[in-house]
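Novice: Please go over the structures that come below.
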Structure I
């Protein structure tokens, strides 16, 4: 397995956003540092845990919708690799032959994901990725050989908070290789639903934990889709994207996550 960024030792001792997702869902693939970080987030906002769950539920609804629409290839960056409810399971329940690539940074979570997916399917690949540079996946030998870029691909970048607001090169490079019929799916952290005090507290907490977080307003998030055709219901708070009645109880703006899917024409 090829990985980039954090070493395995660092992965075990530092906070991991991917493992915080797992902790918020009551999973077992997390450590004391991740649980402490989640408790700290909940002290800032009692909605923090449900916000992570809401994002995970959004992932499931999006991939199920796209699988029903016939999408057969997925490159998913920064999904969090939860202990349960994997995106590829939701996809394959609808489209068994679809190909799925997970790209993550945390070596521990990558190894966990490989152990799970390696047992049941040859339709999934796990690759290491610097989440701030998702377009580098185009040079990854696994991605180059497993994904047919001459056919439509769903590219989900769920790590936009790792990418500085002024960096347009990453999405531009991805869009350049995506043929008509492909989909670009983004989730963006926006704390527009919170006051200035909470936004400052979140920024301080992330710095102390060594986590990267570039916030965007809704207008900045919407600009990421310039020239593209957003699927209904457009760019919305993640619980509002085609809800199915199973959403965790949280006011949509309090999730802090905006999500949107655009079709490439």
Structure II
């Protein structure tokens, strides 16, 4: 069975429900993982999803903030969540496929604007979050798992529009990229997007502040698809749906996807 999995920071699922439904119709992923749904689950829009055959939803919601959801047209079951940094934030949810494969959907904190953990509590929170992930993956060493989400870090020089200029900008600072690599290595995760597209600039996020995001193209690759080695060897079809950034009332992120033989 070939499974197409997408991740997308939607920046309010209720506001952008038409875009979600359009993407499901046009791209037809089997599983769509959303971050920043920004709604309690009693207000999560399900009717349109069901009409398109996406009957299964595993999610954690919050009012106006955070929130993660796994939407699927194949059967999934709730595989729990973790409360990182004991804040009670809805930043992680997991679902299990019938095959036993576990999908983790993560929304790592952005970290604010100042890359100083002493002066900026939001940046301290981000680093603590990454350290908890590293410790978890190191202790459990996952297998048969896929990890997707807005990880809010662009790790490689070609994952940002200007490596030197962004070295002091949150999301590309050395302390973040090193923490992300330590977390990835602890779990033995494979960066699927870069495994299939090893060369060239890749972005999944463009700021709302740019008057012409496409022409300026000052992007960053903040959204990721990872897998454990056993699944990475059965993966393919990776890509980034850049054109979605040009849709009406867009999120500042676009979908990132990959296919897996499961």
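Values in this text are rule-based calculations from the coordinates and carry no lab data. Please read all numbers here as calculations on a predicted model, not as lab measurements. Cβ atoms are built from the backbone, for glycine too; each structure is taken alone.
Novice: One of I, II was used to calculate helix-only ellipticity at 222 nm (-39500 (n - 2.57) for each DSSP H run of 4 or more, over all residues; to 500), giving -7000; which?
Specialist: The correct label is II.
Novice: Starting from the value 0.60: which structure in I, II was FRET efficiency 1/(1 + (r/R0)^6) of positions 16 and 240 (r between Cβ atoms, R0 = 30 Å, to 0.05) calculated from?
Specialist: It traces back to I.
Novice: If distance in nm of label points 7 Å out along Cα→Cβ at positions 152 and 176 computes to 2.4, which of I, II did it come from?
Specialist: On the way: I: 2.4; II: 0.9.
Answer for the origin of the read-out: I.
Novice: For the read-out distance in nm of label points 7 Å out along Cα→Cβ at positions 48 and 200, a value of 3.2 was computed from one structure; give its label from I, II.
Specialist: II
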